[in-house]
Structure 1
Amino acid sequence: MKQFAQMKILVATRNEHKLREIGQILGQGVELLPVSAFEQIAEVVEDAATIEGNAEKKALEVARQMARMTEGREIDYVLADDTGLEVDALKGRPGVYSARYADDEKHPDEHIYAANNRKLLRELSEVKGRERAAQFKCVMALAKRNSLAGLFTGICRGVIIHQPKGEGGFGYDPLFVPEGYCQTFSQLGDDEKIKSATGRGHWSS
């Protein structure tokens, strides 16, 4: 059995922000590779009805593709995640649609992150105070060949503020203030963001 320090994990994402954050959380004991390191790996369509479903689908499909390849056999596991912002006042929306929430109203030259934030603020325009409570839900799936090795869920509670603050992070980070903090994920910076999410949040398997 390989030692943890020697483990190689292929992360089923092309999002550099996610890859960097996962690397910061796992530390130096694991070598992470992005799917972009293997041109033969096809894009996985995230069309599952739940965040859990998308994470599991990505992990298994990429793992199966890797199993058919002659290169990359040194990969121990495939790790995939799906993350969604669930707002209480919106009955859990945008949820599984978080990444593409404003696809239907994005301006031609507008980044999808900005469009998503604009739509979210509009939908919460009449919502005040604690009713703006929300949570980031992250599900991580670990797979090897045709088998799912594990499914892990993390929750970080917080609140949606009324206007974006901060230049760091990505997605809804400029609007989300985690519990116990007075700054958004964007303002906290990568190290403190991870501390707030892993320290005050909770994970289950």
Structure 2
Amino acid sequence: MNIDQYFTTEKENAFLGLFKVYVQREGWQDLLQQVETRTDFFTAPASTRHHGAYEGGLLDHSLHVCYRLHDLRRTLANQHIVLSEESCTICALLHDICKANQYHKEKKWQKNDVGQWEEKMVYIFKDDMPLGHGEKSVMMILPYMRLTAEEQLAIRWHMGRFDTAADNYNGLQTLGAAQRAYPLVTALHLADMMATWFDETEYDG
């Protein structure tokens, strides 16, 4: 399969290049072909109003998380915590695949900076297959490519305590069990937060 033909922009090729360098898993090319041809993953925003709320924001965020996670992997290696390069790449680049085809453009009236109403094109969130967040990403990957237990748990819980499933005692215990089982669970969450707050957020001060 000539997967290269589906990737045309510089950032898309950066995404593909990371897979080529680090991922040997059978099925990854089939998965990326489906993502490229059947979803808006590479043009979608990462959110409606917060980080990456622009066309291509989801791709930018995925790349940022991957770079941050590989930095963390090298740091943790100094503490004798070993994370697989392949697992880090897969989890970082695909943790938010669930966001594909969920953001839609719509015209809305909003106040501008001087308090005047004006019509703007904004993103709205609509999930036609509401299977959750991290768990949905896992389900979208598995038909095309195998995931280890470590990878499944890392992607499932990449939101950490921000996942509403962790709002109750049982959910919090489940999250804690996943973190104790595999350091990648916490590392992916930290990389996600670092990308969001250090690479994609403008500060007031």
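A few remarks follow.
- Of the structures 1, 2, the one that 21 was derived from, the read-out being relative contact order in percent (Cα under 8 Å, 6 or more apart): 2
- Structure with the greatest value (metric mean count of other Cβ atoms within 10 Å over residues 29-36, set 1, 2): 2
- With respect to mean count of other Cβ atoms within 10 Å over residues 37-44, the largest value across structures 1, 2 is given by 2.
- Which entry (1, 2) yields the derived value -8000 for helix-only ellipticity at 222 nm (-39500 (n - 2.57) for each DSSP H run of 4 or more, over all residues; to 500): 1
- Identity of the structure behind 23.6 (criterion: mean count of other Cβ atoms within 10 Å over residues 85-92, calculated), options 1, 2: 2
- Of the structures 1, 2, the one that 2.9 was derived from, the read-out being distance in nm of label points 7 Å out along Cα→Cβ at positions 13 and 45: 2
- Structure from which 2.6 was derived, distance in nm of label points 7 Å out along Cα→Cβ at positions 53 and 101, options 1, 2: 2
Bear in mind these aren't lab numbers, they're just calculated from the coordinates by the rules spelled out. None of these values were measured; they are calculated from a predicted model. Cβ atoms are built from the backbone, for glycine too; each structure is taken alone.
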